[in-house]
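As structure tokens, here come the structures.
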Structure 1
């Protein structure tokens, strides 16, 4: 039996975490959703997990270790560099978006400002990364 994909959401805003959790609970998603509140907590979590997340949804503006610093750590690690990272941030500056892609982000999504649109983004991200693409951990 295949293992459920794990989505790691790194997000410091409690309201945004709650809204993503609600969007997840409202659908029939065959995955596990786990949360970290910043880059430091994400690293600690990644070191403890028995299964590597299938994808990381990563906010940019966070205390202690922000999203771009975590992205750099993930993409420079032999253990984590193949994990797809989707930047999910309110930051809509072209320089930041370009920087995220040049650092190895797999995609960049500007975080919607309402729940309905966030739910659609979550649904699209889930279906793309679980049904459309083939991830290295799924290769036979």
Structure 2
């Protein structure tokens, strides 16, 4: 069981882990031992996640969200299977916790009179500089 908040917990039956061979350095160990961890969380079917959390999780997960509504995380950072398993579970907890945080609503504000004037003055100055770059008319 993975505890996210007081209300949200992920049961073990919702998670499936697969151990695969990791790429990268490790010598003979990398060819013999399956240390990389692929964690699959069936988020869409989870009874413990409210609907709004699932929607936010889908946005946060991005490419890691599959068509059938699962979040797939992968870790091959260390040469230890147990450590990789801890890391990937912590990442899942972080991702779900981030999905529970609601963004503050932006309050629309208007630009101040001073900022409007400064912007228009800067545009006028820039326009003048560009005008002065034009061809010089001679008194032929």
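Please treat every number below as a calculation from the coordinates, not as lab data. As the structure is a computational prediction, the values presented were derived from the model and not from experiment. Cβ atoms are built from the backbone, for glycine too; each structure is taken alone.
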Computing volume of the Cα convex hull per residue in Å³ gives 111 for which of 1, 2?
1
Mean count of other Cβ atoms within 10 Å over residues 97-104 - highest-scoring structure of 1, 2:
1
Ranked on distance in nm of label points 7 Å out along Cα→Cβ at positions 9 and 57, which label among 1, 2 comes first with the largest value?
2
Please compute FRET efficiency 1/(1 + (r/R0)^6) of positions 41 and 113 (r between Cβ atoms, R0 = 41 Å, to 0.05) for structures 1, 2 and give me the label with the greatest value.
1
